[in-house]
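What follows is a set of structures to go through.
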Structure P
Amino acid sequence: MRSFYSRVSIESQRERNVDENTVEWWANQSDKAKEEAFSSENRIALSDALSQLSPLIWQSDFMWINDPTFEVNILENAYQSHHMQIPWKFYLVRDARTVYSLHPELKRPPATHHALEDCRRQIEMLQQTFTDLGIEKIV
């Protein structure tokens with residue numbers, strides 16, 4: 001399975017805003033999650049991360065998002081602030097939470113708040129939902 005993960009430097013995001021509610025939310029997460037989120041090791045510039053992410057998105061049939069009105073807006077703003085082309089078509093964005101809601105018995109492992117691990121968890125939940133509901137093709 002193709003994947004992408006990077007940790008973005010704070011310094012490369014000077015034009016972005018810090019939301020105090022988000023900071024408070026992170027303060028209540030596990031030590032492991034906070035260490036991954038806030039460690040200064042192995043960070044790259046946001047523009048580099050976006051450049052590396054773009055080809056993966058372009059190659060995808062759909063862009064599955066747990067909360068399209070939140071996550072897509074953040075990504076769109078990041079691409080636009082770096083004068084980069086948005087690597088998806090608006091009509092290919094899909095809402096994963098709506099799909100999960102179609103399968104009330106779906107096992108939902110807890111989020112780890114590590115971006116790549118949570119993405120894999122969400123993919124597994126989507127695949128399980130499609131399998132259990134007999135969905136063979138998404139158009």
Structure Q
Amino acid sequence: MIERALAPLHNRRIAVLGLAFKPNTDDMREAKSVEVVSRLIELGASISAYDPVAMTNARKVLPTMVEYADSPYAAATDADGVALLTEWNEFRFLNLERLRTVMRRPVIFDGRNLWEAERMRRLGFEYYSIGRKPVRRS
């Protein structure tokens with residue numbers, strides 16, 4: 001989905017929020033971030049990543065060219081898109097308007113369905129909810 005929405009990916013900057021296998025851990029075993037980050041780099045993107053506790057362990061398993069940020073906002077600065085991969089509570093309470101203003105292009109790929117699609121669109125994001133079934137309206 002990221003590849004289609006932002007193609008071509010060379011010279012694109014993607015912020016990855018959440019690296020751990022699941023929230024409240026630094027466990028990188030079976031973490032989806034390893035596959036996603038590796039693929040994005042393979043396609044030419046640069047990656048800026050943030051995780052509240054897993055960055056030390058992530059450095060051991062992610063490609064060396066990944067940049068690590070001190071906050072979600074720092075990771076998203078000048079990003080062409082943000083990919084949310086772990087549903088940390090910290091991310092639930094982000095100042096989304098601030099997030100949008102630091103991004104080069106306000107595109108969100110929500111892999112955990114953390115945010116409400118309609119709210120994200122109202123805030124000015126191009127929003128992709130990965131794996132969420134569309135809401136049917138009668």
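No lab work stands behind these numbers, since they all come straight from the coordinates. As the structure is a computational prediction, the values presented were derived from the model and not from experiment. Cβ atoms are built from the backbone, for glycine too; each structure is taken alone.
A value of 0.35 for FRET efficiency 1/(1 + (r/R0)^6) of positions 53 and 117 (r between Cβ atoms, R0 = 25 Å, to 0.05), calculated from one of P, Q, originates in structure Q.
When distance in nm of label points 7 Å out along Cα→Cβ at positions 13 and 101 is calculated for each of structures P, Q, structure P gives the greatest result.
Work out the source of -7500 here, i.e. which of P, Q gives that when helix-only ellipticity at 222 nm (-39500 (n - 2.57) for each DSSP H run of 4 or more, over all residues; to 500) is computed.
Values: P: -15000; Q: -7500.
So the calculation was done on Q.
Here mean count of other Cβ atoms within 10 Å over residues 45-52 was derived from just one of the structures P, Q, and that gives 22.2; the source is Q.
Given a value of 14.9 for Kirkwood radius over Cα pairs in Å, calculated from one of P, Q, which structure does it belong to? Traced to structure Q.
Computing distance in nm of label points 7 Å out along Cα→Cβ at positions 37 and 61 across structures P, Q gives 1.0 for structure Q. For the structures shown (P, Q), distance in nm of label points 7 Å out along Cα→Cβ at positions 85 and 109 is largest in P.
Suppose you compute distance in nm of label points 7 Å out along Cα→Cβ at positions 29 and 125 for every structure in P, Q: which one lands on 1.5?
Answer by label: P.
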